[in-house]
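No value in this document is a laboratory result; all are computed from the given coordinates. Fair warning: this is a prediction, and the values are worked out from it, not measured in the lab. Cβ atoms are built from the backbone, for glycine too; each structure is taken alone.
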Structure P
Amino acid sequence: MRDTKSGAAGFRQAGFVVPEYRADRLSASSIVLAAKLENMESGAAVSPFVIGTTKVIPNLSGTFQRNQPVGIYLQVYNAAIDQTTLRPAADAEYVLLKNGKEIAKQTEEWRQINDVGQRLTLSRLIDSRHLEPGEYQIQVRIRDHVSGETITPSAIFTVVP
């Protein structure tokens, strides 16, 4: 780091552990809570926050205004290939919980999921206009129909008035 006004400089080292994903097991990235999700045209210029064909503007605080959509983005890895379609066959359910109780559910059929090989990309905007202020949990229940495996990544966010 360098202060442009004074010229003072310093550095800091920080380590982190990269998660290990087994190649033979269904797994998923962390859920990115997003302030904005935007589909980009194929071949669009590479710019910050673009992952594949989706522009993902993260909401690092996890706090959303009541009328602001809650963006959910994640990638699923190692989905088994259905030999009849030569594509992964997986379903995803977006389950919204408040105080541990299910209050809403949206389903995404595997035919609608954007995929590249054994990687599936899930992105969804959740309408927050009808949510009372408070803390919520979003679970993404992913079921691989070929292998029979199920995973449930989750994230917590807050809705404010």
Structure Q
Amino acid sequence: MPQAGRFYYGPNLDRGPSDLAYTHTLSANGIIQLPKQFQISAIFRAQSGFRYSKSFTNDDPDVDGDGIPAAIDFTAGRNHFSAPPFVNLDFRLSRWFRLGDHARLEALIEYFNLFNRANPAQIQTAASGPVRFRSVTQFLPGREGQVGIKLEF
């Protein structure tokens, strides 16, 4: 009979990087004022992929004896695998128009994920199944744009 609190696979069962551990991150942003009231701004971010663990596909063991099977395959190591890198550029172009002494209008166009890069949102973590292990199963949205007008008074 399993015993609660006993380490069946050793004391380092849950040792590994955090779910939020990113090895490399580069972030840059800026605003450039151009002639004739034009303005360009951008936010760029590139980072290593998020961490994830391999999961059991059947006969999940009850590693700590609490009656609840473990979903994570601890023999592979917790968060041992990394998703593909994330790269994103958000871009904005705007222009101000003066409306009298106390008001101004801003016309703008914005693009999110300007490179239209397929950044991963979810990875297949099961060792076997209809989708191959480590395959990207869901992506973040592609390029999106919007046009806007802002009135300040």
Structure R
Amino acid sequence: MVHSLPVYDRPREIAWRHWAMGLAYASKGHPLEANEEARLMDAALRQYKDVVKRDAPAELTVAREELAGHILAAEGKVAKGLKTLENASKMQRKLRYSEPAYYPRPVAEALGEVALRHGKKATAEAAFRLCLEDLPGSVRSVNGLRDAQKSGQVGAEF
């Protein structure tokens, strides 16, 4: 398999790479491979702590939680996965604001997309609305909200 993500030999960058690869595997329905990437991410986070002599930055902690949620959903543990993604979204929204942002995307959008993919329209709608509070022009969230509101009532799912 050819990977298009470059490898930088630094624990922080290695952890981000494993996060991205894990998300890709989970989104393609390959939880075993995603779990391997999560394991490798954990190793990179331990290496970060050993090299830098402090805990990994908060954004990598959020990334690990988000990855766990995607893996759970890919394993068919949808309710638990959505709860984990919801927790990751809360963690991500608590990160200090910066430009460029510390975190590459709103976790609420990812939560909405996973919920929508699994037919959890109320969860998807709430996630996309939350994202639109922070990013009113997010096309992904506007489209996701529209899709969540299509065809029928949106109701409680958990």
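Assuming 4.4 is distance in nm of label points 7 Å out along Cα→Cβ at positions 18 and 130 as calculated from a single structure, say which of P, Q, R it is.
Comparing all candidates, it corresponds to P.
Given a computed value of 25 for relative contact order in percent (Cα under 8 Å, 6 or more apart), which structure among P, Q, R does it belong to?
It was calculated from structure P.
With semi-axes √(5λ) of the Cα gyration tensor in Å coming out at 30, 23, 17, pick the structure among P, Q, R it was computed from.
This value belongs to structure P.
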